[in-house]
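What follows are several structures.
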Structure P
Amino acid sequence: MPTLIRACSAMLPLVLCVASCTSGGPPQQPAITEVKHHGFRSDVPPEQRGNAVFDDVWWSGDGSLFMTSYHLSPELRVWDGKSGALVTRLVASAVEGVPLLDGRGRRFVGRLEGKPELVVFDLGTGAPIGAIPEAAAGPRFPLGLTADGDAVVLAGPHGIEVWSLAGPTLLRKTAAALTPAQYRPACVGGIPATLNEKHCWELSPGGHWLAAAITANDPPPGSSRFFLVNLATMAVEELSLPEGARDRTLASFAFSPDDSRLAFGTYEGMWIYDITERSWGSLIPGQHRRNRYLGPVRFGADGRRVVTLGDQMQTSVFDVATGGLLGRLEPADWDWEGSFRVSDDGSRVVLYHLASDILEVLDGRDARRIGYVCPYYCNVRHKPMPVAFAVSPNGRTVAASHRYGAALWRTDSDELVTPLEDPEMPALGMPQ
């Protein structure tokens, strides 16, 4: 098998003929058939296959740390975001995939096995330093950390609450009474058919707002009710989509970096709500041939663009002011299943393709392909092995793992930054 194929060919089984086969635009990495790695990477020796495999991973907001978990281990591991060095281990669990890792303060909020209360851990020592007591009426559920990492937003029996991690102490809670369903925002919305990090709630980057949706649980998905919580005053406001909206079922939320706008994704398309002006823009319709839902995932750093996810990992970038399409990528029909992540600054989109075991890297400005990351093994027909991964907040690196190894990789060049090594674990053997 040749190591480099310079033109797309319909005769090969692994084909993705898109922008790399066209002229114009910035130089781009080859298509999947042109990636030099087929099977195990020949440029990475066996001793560079990191032994700290994981099946879930989260970055801190400042990118200084990331945390991994593995279903066969009772420990969470915390790693340095630049060097990939192991920082500490915690005998604790994350709370249903909600990232509560404070890089600046070197703290983490999780749970001890069998304990309902939320515990604050010191990442320098790995020891608990405080706990948020459980209310008699039921457990509190974390929605995320505030922008400065000093407080955690919770949904609980008395409504939405903000707790300082110092102490911990209750700072504020909702003034309005909420129904039990609103204590823990739950819905059957969220982008279907594609694994992604979106929930039915979203904290704004600046920490001013919480958006939440509640949707009927009976299939087919029913209409969502949308709420906006002011995290300074704890006032709760219910928002209604414009009268012309035909579908009112949530796909996802995304806030602009300055907290001034909120994008609503629905099964019809995307709406942009100006929080300052309390006004709606026009509908940006979904355009996938099979399903028209359009889920906003991340705004660009300047707030002028928004990256969206459609059906079958259709990736689009829209101009917020005009609704114009700035770029789009649609995976090949045989390779659309997988996972989707966007860096916090909106600069990079990373798609994991299940069939080819490749991480495809796109430019968040226009969805153009920048390159690929082959995490130790890729690009041959085989029994798929799901890759757990997360892209760093600045989009420059990705932490990725499957049973063939765990490592940090450069998104723009497919280079190994460092394997993730735990000195207390044995080296990985070569898979049979």
Structure Q
Amino acid sequence: MIKKVKKGIHYALSPIRGFIADSRSVGIILVVCTVLSLVLSNLSSTHIGYIHFWQRETPIFLSFIHLPENVLLWINDVLMSIFFFLVGMEIKREITIGELASIQKSMMPVLAALGGMVCPAIIFSIFNGHTPYAHGWGIPMATDIAFSLGVLSLLGKRVPIQLKIFLAALAIIDDLGAVVTIAIFYTSQLKLYYLLGAAGVLGFIVFLNKMKVKHVRYYVIPGVLLWYCVFNSGIHATIAAVIMSFIIPLEKLSGLETKLSFPVNYFIMPLFALANTAIILPAAFGNVFTSSISTGVIFGLFIGKPLGIFLFSFIAIKLRLAVLPSRTTYKQLLGVGMLGGIGFTMSIFTSTLAYSSSSLQVISKVSIIAGSLISSVAGYVYLFGLSKVAKPVAKKVEFEFGKGEYEPAYASSAI
């Protein structure tokens, strides 16, 4: 089939396809880091020193000027801000020139992501709504981009690229929803004078943008000041990073994403996994799964995610608000919903904000790992059983200037 392909579409798809290509190795690294961290945390010879390392206090002068107080907080508040800055740029690019650039394109992953956030929160609340643990309803809402795409990428040509792009778009929107949830529901007591400072700095940054200042270096110092004010205001500091990502000039996104992708994927995220899974498992390990927190998290991820993603998508299609991604089926959509239950990064991040008690955080993190593992295995086995390896076919692509080229495509033989 002959299709007209604009240059802008190639620009829009190439970053997200590149991210999908990297996701397999990133997912494997995160799994290795998680297993390594859990082992080091529970070996009698290493657990004290290993856990103490992440809790080590920073120099007193840093605490005096109101910066993070230990290594773990530097990772979660500072380095993860860079992660959210990258995610924010991906969101901006997709809603301006990418997969979410039109209402028709965006409605399917948007509504799927909405369902994938609402249903897990409801399921968690069913088990915990009238308990002291109710504040953790946001934990099973998130989908981990790297892990979910990493598992889907392991299927190779058994699934069409459109399904991978859909999952990437869904996970990106899901992350935006998680950021908004954190900003509204998981903030501490607000400090007005820091909020006013943040508003002033933000106004200056917007002014730079309106004056069409293109050089990124002029945004660095104001961006750091914005982060500092937001960090001390009571709102989580990662919100500042998302705000900055939406203000950065569009033409600078591609270069910044290229520069940040490697350190984020291969340094920050593995470091986050190591630090946040440095937990001592209870001696009576089975008792973790008797908690209503565990039930709410695991059921929220394994049941709530696929239920919400599939149900909201199905209703949207029947109401003609959206359409299935090309070359995909309802059965494959359900499989993607299962992989959406891989919460990990954002779920662990939310658990550290939802509960101040270390024991409750341990229960939450172990439950997140269990729910994510169950979801990844179930989703992979289900999708593997649905599909056969697609056969390459020639597809003619006609560019705007009238010349045509042939490029390989894959005809899905999914049921």
Here FRET efficiency 1/(1 + (r/R0)^6) of positions 46 and 102 (r between Cβ atoms, R0 = 30 Å, to 0.05) has been calculated and equals 0.05, so which of P, Q was it run on? Q
When you work out relative contact order in percent (Cα under 8 Å, 6 or more apart) for each of the structures P, Q, which one comes out largest? Q
For 0 (helix-only ellipticity at 222 nm (-39500 (n - 2.57) for each DSSP H run of 4 or more, over all residues; to 500), calculated) the corresponding structure among P, Q: P
If mean count of other Cβ atoms within 10 Å over residues 134-141 is calculated for P, Q, the one returning 14.9 is structure P
A value of 15.4, 47 was derived for Rg and Dmax of the Cα atoms in Å, for residues 286-333 alone; which structure in P, Q was it taken from? Q
When FRET efficiency 1/(1 + (r/R0)^6) of positions 126 and 254 (r between Cβ atoms, R0 = 35 Å, to 0.05) is computed for each of P, Q, which one produces 0.55? P
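Any read-out appearing in this document is the output of simple, stated calculations on the displayed coordinates, not a laboratory observation. Not measured: the values here are computed from a predicted model. Cβ atoms are built from the backbone, for glycine too; each structure is taken alone.
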